[in-house]
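Visitor: Please go over the structures that come below.
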Structure P
Amino acid sequence: MTQANTTPPSLVYVGDPMCSWCYGFGLELSTALAQRPGVRLEIVTGGLRAGGTEVLDDAGKRFRLFHWAKVEAATGLPFNRDALMARQGFVYDTEPVCRAVVAARLAEPGADLLAVFRALQKAFYADGLDTTDAAVLLNVVDQALRIQGFAAEGLEECFQAEATRQATHEEFAQVRHWGISSFPALLGWESGRVTRLVDGFAKAPAVVAAIDQWTHQVRVGSRGSLPTESVK
């Protein structure tokens, strides 16, 4: 993310498209931002299971379905359980899907990145697609960008570029530097400092309240008792 102190204050959403609670939080965050349209948002990918190599067995799949049920109960969002259980040889590596988010930002800086992020979530959780597959990722991102009116030219080259891989891993490192090990998380970023606003899943009214408290503190020049940390 941009770290210049001259950058206007913004929210920073830290998450992973293949994190089920991030899937639930995406809807709540979108609802909250619709009520606060003047607030800027940046997305930093967390790499929940980046570089994973183990094939997900039936026990691992059932473990995920247990969490999916909790997210579904809290949000009403759809989950395609059959697709996950039927997928053979599935390695739960979230580096490619995080890199797809970074590639979308680099290829089309003016795009609504949250919309792209949520399109990838829908592809995995609701549509049952394999979002560890590069062809699937590129198709989903391409469609999400074209819906917004972007041509998405050079997307595949950007996704495969070593610079994009490096940028993605730099995001993972930044998240670890912030001390964030579970997702989702919502931060406030202002003058080179971050403030933890939301840790974990929260409903839209709570997100709006956290945003309002932070923006008020920014306006009056005080962060109160909320924990802050300098950007690396």
Structure Q
Amino acid sequence: MARISKQAVNAALKQAAAHIIDAAKSDGRASRADMKAKLQELDGTEKKLTDIFFRFVDKRDFKAGAQVTAKDVQRAVTYAKEHMIDNYDLNNNGLSKTEIAKMSVTGKLAVQLARELKEAAATAGSGDSKTITVAKGEPVVLELPANATTGFQWSVISTDRSFGYPQEDYIQGGPGIGTGGTARFTWDTDNPFVAAGSTHMVTLAYARPWEHGTPPAKTFELTVNITD
């Protein structure tokens, strides 16, 4: 297992902290109920890390169960950065497998999220495309690599009305934490709106649903030709 920089792990922890701050109401305070609602927007490792870090911040508060403020979160991040992450990088050359094994559950989750974010970034880009030709009545099946534990997911963002939207499935690649999988999309062409000889264009995006206004990490253009 390759080493991972403590900077990347700290960035992952800060991302979890940002979710806690984002959960706060207009008064700048996040309650357990606020966090419960926020966690429903997250998935996989990011959800686990955000949950356990909120519990850590809440426990550090001298009033157990009190609402958490942005200052509480920032103080906890500063402490965690030094004691849960940086202190384990003994040679200052990135966290090794042995060093990671000695970390707390919070630290290990931050490492896992950092790896997943790095993997997602590696797939960033646009311009991927594919053309599928099928006979009228045959299903159109598109499969794209994905990793649901990162919070990213493929979704159709543009299609013509006659072709419509597909049935969506996610196939897990394995039992391990952070294991990727495959997003499968299936369109039914056996309907009166899809004519033989027609061509349909579909655009899909790989993004986190809650990150409104943020460009997708990846896009995919699908062209479908329907024959007799």
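No value in this document is a laboratory result; all are computed from the given coordinates. Here the structure is a predicted model, which means the values were calculated and not measured. Cβ atoms are built from the backbone, for glycine too; each structure is taken alone.
Visitor: Quick check on the output: 1.8 is distance in nm of label points 7 Å out along Cα→Cβ at positions 13 and 37, derived from one of P, Q. Which one produced it? Don't skip to the end; give the middle numbers.
Guide: Numbers: P: 1.8; Q: 2.9.
Comparing all candidates, it corresponds to P.
Visitor: With distance in nm of label points 7 Å out along Cα→Cβ at positions 197 and 213 as the yardstick, tell me which of P, Q scores highest. The partial results should precede the final answer.
Guide: Values: P: 1.2; Q: 4.8.
When distance in nm of label points 7 Å out along Cα→Cβ at positions 197 and 213 is calculated for P, Q, structure Q comes out on top.
Visitor: Looking just at relative contact order in percent (Cα under 8 Å, 6 or more apart), which of the labels P, Q belongs to the structure with the highest value?
Guide: Details: P: 29; Q: 21.
By relative contact order in percent (Cα under 8 Å, 6 or more apart), the leading structure of P, Q is P.
Visitor: When you work out distance in nm of label points 7 Å out along Cα→Cβ at positions 117 and 157 for each of the structures P, Q, which one comes out largest?
Guide: P
Visitor: Follow-up. Given -0.54, -0.77, -0.89, -1.44 as the derived value for log10 I(q)/I(0) by the Debye sum over Cα atoms at q = 0.11, 0.13, 0.14, 0.18 Å⁻¹, which of the supplied structures P, Q does it correspond to? Can you show the working numbers first?
Guide: Details: P: -0.54, -0.77, -0.89, -1.44; Q: -0.67, -0.83, -0.91, -1.24.
Going through each structure in turn, the value belongs to P.
Visitor: Continuing with the same structure: Hey, helix-only ellipticity at 222 nm (-39500 (n - 2.57) for each DSSP H run of 4 or more, over all residues; to 500) derived from one of P, Q reads -16500; which structure? Write down the numbers at each step before the final one.
Guide: Working: P: -16500; Q: -10500.
Matching structure: P.
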